[in-house]
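Enquirer: Several structures are given next for inspection.
What follows draws every value from the coordinates through simple rules; no lab data is involved. These figures come from a predicted structure and were not determined experimentally.
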Structure I
């Protein structure tokens with residue numbers, strides 16, 4: 001059973017923790033490399049390599065002994081010239097230099113961590129994410145987009161790659177084409193998910209694969225990216241970057257939370273994403289089957305996907321495709 005998940009950021013890592021528990025799965029994470037902020041951005045600029053941050057998070061999520069390595073690889077130096085740098089990012093940068101390129105470095109680190117699956121950058125080329133806002137402003141750089149959206153109080157109209165873009169890596173293309181299921185999301189819509197879809201060749205690969213294609217909808221809106229957007233708006237935005245018919249199922253949380261559980265998020269401008277009747281009609285009009293469930297979990301006050309619940313549904317849909325039952 002081959003499952004390929006496309007995304008980036010914390011949303012992808014959370015889902016991977018659920019999927020890796022499925023014994024019969026051959027799991028691949030295709031990860032955005034558009035990050036240019038923080039530790040990843042410094043390494044990207046100083047060493048001219050792909051940003052390692054989202055890759056590191058996925059490797060940790062898929063590691064056989066995640067808890068044993070998390071504290072070390074997630075550690076950030078608190079002072080000196082290395083202040084703010086992540087140990088995991090430095091190790092990935094070293095591996096890329098030692099073994100000749102980023103993908104080979106990831107493979108070696110994967111063996112060291114006994115990773116259950118594969119982690120692949122969506123492209124081997126530099127990706128610079130840009131956005132055009134509804135007020136006409138152009139923003140260059142993934143880390144700058146939410147900041148400018150907030151400061152100018154203008155929503156995102158479009159995102160695109162600087163220059164001629166970047167081509168999908170052959171490993172990522174094969175992961176999509178050979179999959180029994182392809183899962184898009186969850187994660188930051190404009191800065192974690194869509195950058196993967198912008199890689200030249202990804203749109204064609206998603207359309208051409210015989211895999212069942214699943215969109216894992218976010219459970220909350222994200223300030224600086226998706227304020228005021230409902231579930232159907234998220235889906236409609238995706239279809240600006242993929243072809244009609246490129247999604248078969250949408251996994252949507254239907255478990256409402258109380259005000260006390262949400263207060264940390266609503267105070268920052270985020271709201272819970274629940275599909276109303278209009279959302280469902282709009283999504284189904286695109287030929288997408290909706291699967292609702294309690295795909296939400298709260299851990300230490302943070303709202304996340306219930307990775308086990310989502311993984312169970314993805315496993316079922318994938319098995320149905322293999323058996324020809326869908």
Structure II
């Protein structure tokens with residue numbers, strides 16, 4: 001019978017191809033070709049109507065037996081092909097653990113962190129305690145206890161971010177000094193590093209978010225010479241033994257008298273250069289003797305105790321130390337900046 005001969009040919013051809021298959025994709029193609037809805041065996045079943053009635057059951061049973069036989073062979077072939085593919089994948093993904101590999105990139109601390117740690121080392125070596133306070137601060141601590149009451153002109157210069165009338169993002173780290181003076185009795189020797197906020201436009205020398213470290217000493221018989229000696233020690237620690245300080249009169253509401261402090265230009269060592277505009281000096285920080293009114297507001301007897309305070313901008317020190325000319329580079333997260341500090 002022609003149908004039976006065709007069935008034998010299909011079986012023989014499929015069995016031969018199954019022994020040569022090497023991928024599940026090829027096996028699926030063969031399955032669809034032979035057993036699929038439009039496959040060769042399905043076509044044979046549809047042709048049974050052309051046979052004599054007595055032949056149809058016999059040939060139909062043969063086709064079903066052939067289908068079952070091919071399905072069994074394909075299931076076995078699938079297991080074999082999957083094992084081959086796993087073996088191939090394992091060989092291609094093998095890792096030689098003894099092969100030398102490039103070292104991972106080594107990071108570096110941020111310039112501001114480096115400067116902050118150096119300052120902390122400097123001041124703790126002189127007996128200062130390091131304290132940190134909240135960045136969201138009450139107006140009472142941020143301004144009023146610093147002798148900056150409401151409607152004081154100095155508030156305009158602060159460019160403050162107000163959360164509401166009584167809550168601000170701190171404009172300096174001085175509020176922590178007020179908190180300490182309210183909660184402790186002298187002697188007090190603290191430095192307060194941290195992030196502060198002012199509504200400045202972003203440019204090469206300004207940012208609405210920056211870092212300060214403020215220091216406070218309150219004790220009996222503290223004088224301006226103590227302040228000068230402390231800042232001289234700071235300057236030499238940061239830039240070398242040939243660096244000296246220069247005090248210029250200034251005004252801050254919470255200190256009296258107040259002074260801007262210049263350091264010998266570390267680039268030219270006082271000879272005059274482009275960086276210091278040929279003056280030999282670089283302005284670095286503000287300082288002064290704690291205003292007696294501030295001491296009294298914090299419950300400290302100003303007739304018995306005196307003190308000094310200073311505030312240092314960490315970005316300014318970092319830019320000067322590492323030759324960074326644009327403050328925005330400190331906040332952009334570009335790893336190339338840190339790679340230059342290794």
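Enquirer: If relative contact order in percent (Cα under 8 Å, 6 or more apart) is calculated from each of I, II, which structure is the one that comes out at 14?
Expert: Matching structure: II.
Enquirer: If volume of the Cα convex hull per residue in Å³ comes out at 137 when worked out from the coordinates, which of I, II was used?
Expert: Checking each candidate, the match is I.
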